[in-house]
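Trainee: What follows are several structures.
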Structure P
């Protein structure tokens, strides 16, 4: 949804949301400026620019920008180093241009490389910090600035000692207002949400807080809040507004320290912005996607304006953005309007806004924090495993005790550790398959094989026992480190020959000095075929079918099989199956080229030509097993039961119909389950075909009696892919 297509309902939602965001953002803007050692008005200027200028240029529908607490230390140190606020403003202008260049050159792509567990940790950490930092304000201890989100505070306290100190300065009126506000926010939908759809819960509790305090002042003076517990916006003389605005000293561009500060601000502000929009997109109910490069451009222009007009640096701010989303915003208009309200506030609204209890704003931020750090989020991350949960928790702890950027960097390092550990433990897929050529150990290498994988690859290869067939498949590898290639070469030339290991190396790219290496082919040779017994062939078919239904089919390397079978074939079995398109034996039994002979005829019936084909398969080609396979929902069986005898179809249906009569399934019995009847006839028909083969071929019958070959009927369930075999004859 774009702001140019805003509906009336969206406008109302954005208007109300913007008021809530404005009420939260205003004291924060003043607090950030104060903590940064900058003029008080500079925070408001940046808040206005972050809302209006950045809001107009940004493509994000949820992000709200302005001065951020995370930059206070950088700003304070920079002003001190440069010696004058006007010189610092020059660095802010330059930082804006640097961000502009970063956006144009697509540097925003860095946000895509921050894993979800770190982003979720960031959100949860912000939620915990909001709760811990706003509890003192909720109980009336307002000595600390609203924007101070650092663990170690400027007054010598830390987050936890501040909480202990606050207990000694409890203000009953603030507790009453905060408690009622939190209760209303928590149960808004059940209590008043349906009746007061025109107003968001956050705005309602602000108005209620004002009314409660006015009531305290009139009826319960002991509970009334002092000025120190209320929003405090200084009244500015609009006639002398120009005297409060500072302009950048552009004549100092040659000062190298200005450029160092500019790059520092640009990098820190850009990283915070990219992380914030990535995090805010995660909590957006309709999952709109912000464009990081567009956002950098918008932030760059915003910081240019901020530097020119006397403001402090701007970033996307997660606290305001979270409040924006949870207040029901629809488009970026809410961000723009919050900037407009901020401008109006310093001109004419300060007397009204100064009636708002800080306890009301604390209640809003506490509930925002709760939604960001719900217990369910911790449970969800825990259920995903330690490799997700530990980076998530470490990110939270580090952000709570340091700051956002340090926490994200530490979380990233932990995630990278688990990534490297995963690569070290599982650099490849290792499997063992029982095929007609014996057991084959397969190592399938991943897309990227780095030197981190060297030890794992070596351990796996050197652990292969003697007299084994090994397949190293590099088909999907775009990069293999030279150390790993040398390791494979050593295994090929030294270890494998010493241990009588037959080795295939497939899929190596032309750029590698090491070439493909083939010592065995996954096709039957004459010697192996003759050694197989009918029972062993049947077992191989069962194992292959199990691989198929489990989704573990082996790679066939068909081109190699084609070359290997070009001069002759040595199939292990011949199958008579229906012409149904869903019953391909090579797929069902995970077989390769040359493994199976397949005879297809509707209804898998028997005729003299098929008998002759079977005799050729056994006598000339050496097949050890004959399989007659029926299947579920067979069309030929259904036609027989429906007495379809037109044209030449009767040659098929008449035979199957006779089988159906013999098993009591024809004529149809009223009320009989159609699927069960079809299954019964299909199985009986396959068994009848086995009987006809034995009756019509003395050659095959004698070979079967001598156990030289075997014959078996089977039933294929098309729905599951499983093939069931009767007793081997």
Structure Q
């Protein structure tokens, strides 16, 4: 049965959802369309019972863009889509983060969601359509999933909010935020803004939530019409006797540990010791009470001696202890107040050869951030369905295993690293200088050396400091902070600058970055239903205070950008030449421009309008390149003195000298010296550099060629006159 329903979200944004036509062997599939942009989402969930020791939900979310969707060929040698691009990975993360918390507790069946862009009008981005399509595919399947989720993008032009703005509208928008939510709550945020206020942020979210509710209702209507029976799913029930025994054995010890401020590593060691002791005690307790016959009569009793299940129950007690410590006593694991930021230390310029560097440490989180300045040749080529522009500002984030005291395999960059780097990049990009103001390609690299909470926000702070240390004229400093939430019933606590454990055991991870004047980027993941806007407003205001505190600490280290670039940064010099001279500068097969680069060490970029940018780390190289280019483009002028090279000698006639590139003139034998010259080769050698003066330009009436008359004697006579004037 084919079902197709559409909804108008206003301003001509009509979204349709269709199911029952494509990919019918998947557990669920839908096609979502906006304009001529279409995505197909499929979901398949294994019916094989997960192993009893599995403690995670194996959900795989993939987002793929087909170049054929826009009538394009993939770039590069292989004309086939290969590994996912950064854009595809970021889009997949948007879907995964919003959907994962909505699956029922205890559902651990392997599940795969694949979203594919099958048509692109190159105007409407398909990323948020992918989130809507993924949720709708699950809703029309037999997978137990009661609460539909929808994603929208919110923009704002001249104060007017827009749902799902296209790429042209986004160019004029001061907000670009993706919102994922259900009918009742917001579960995911990610976006960038041009220094908007906290109140404006809440307005944008509320505006987007209105559209999300409509899309969720549309999904429910389609699911009711399809009416596919749900597969049976009974979550694992833990015997009450087991939970009671474990709570009695470990609650006091875990509470004592929670109320003792410790470093991350020491806390982890003591926690592991408690887990080990409690597992051993629990197994010993139940082995004495449960016989083989008891387990045969009630298989659930086997859970009482299952190490994995016991560890899970200890973890539940640990989570409960920490949460109540915060809610009841307003006390945190490291002893801080709820809104207190950890101590901050900053060192600048510690990497001598980098073009700017900073070591930013906040508590047990540390980021070493460096910047590299390059030219247009260093820009990253970007080729997506909606964008083919070169990227000249980027931030790369690295999270090695030693940063959390672990051994690990160093392989390709993971989704988490790409996501964190993208958030930090969007945070700082809003204050970066334009290409007209600062015509460099800028690469920021954040290497996380230690991590115990919010290394992405440390990358924002460290990136800002490194740019200022390198003399990059950013508009304003940017800092970032990660907020957490503990919520039980009507009681809640918002935490500033969360630790790793507070993120793991809490209900929210809300990262907010910005300047003293407003928010530039945000990212939020929520693990619970029912986040109300009062809590959101509280978190944003607390984040603002924390952000300003961090900015104040950064200002103590460096109050403004350094007035000059670092010693080893390339210095850019621009000149403009006539367009018809470009070919002369490049030369046949690039011969001339290559020779300039080899001789001077400068990198030269030429734009179509005749603008030439010279990049060199030394002033000598820059000046030499400039002189060569000017000589290439200059016109011969009578009376001007040049330094030329002897190209040919005719003993009875004179010497031919190249005084401008590709331009020769004759120094007649009578113009070589004030004394009589009988043989030119007695005075000049081929390849010798000589100073000459252009004394005459005339056209040969027979051939029409321009001939240049040069004189060495005139230069010497001029020097003699100057010397005589000085002596007088």
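Taken together, the values in this text are just the output of simple stated rules run on the coordinates, not laboratory data. Given the structure is predicted, the values throughout are model-derived calculations rather than measurements. Cβ atoms are built from the backbone, for glycine too; each structure is taken alone.
Trainee: If Cα Rg over 2.2 N^0.38 Å is computed to be 1.42, which of P, Q is the source?
Mentor: Going label by label, the one that fits is P.
Trainee: If helix-only ellipticity at 222 nm (-39500 (n - 2.57) for each DSSP H run of 4 or more, over all residues; to 500) is computed to be -17500, which of P, Q is the source?
Mentor: It was calculated from structure P.
Trainee: Something else: Out of P, Q, choose the structure whose coordinates give distance in nm of label points 7 Å out along Cα→Cβ at positions 254 and 534 equal to 10.2 when calculated.
Mentor: P
Trainee: For which of the structures P, Q does the calculation of distance in nm of label points 7 Å out along Cα→Cβ at positions 78 and 598 return 3.6?
Mentor: Here the read-out was taken from Q.
Trainee: I have 9 for relative contact order in percent (Cα under 8 Å, 6 or more apart), calculated from one of the structures P, Q. Which structure is it?
Mentor: The read-out was computed on structure Q.
Trainee: Which structure, out of P, Q, was distance in nm of label points 7 Å out along Cα→Cβ at positions 22 and 214 derived from, given a value of 2.4?
Mentor: Clearly, the read-out refers to Q.
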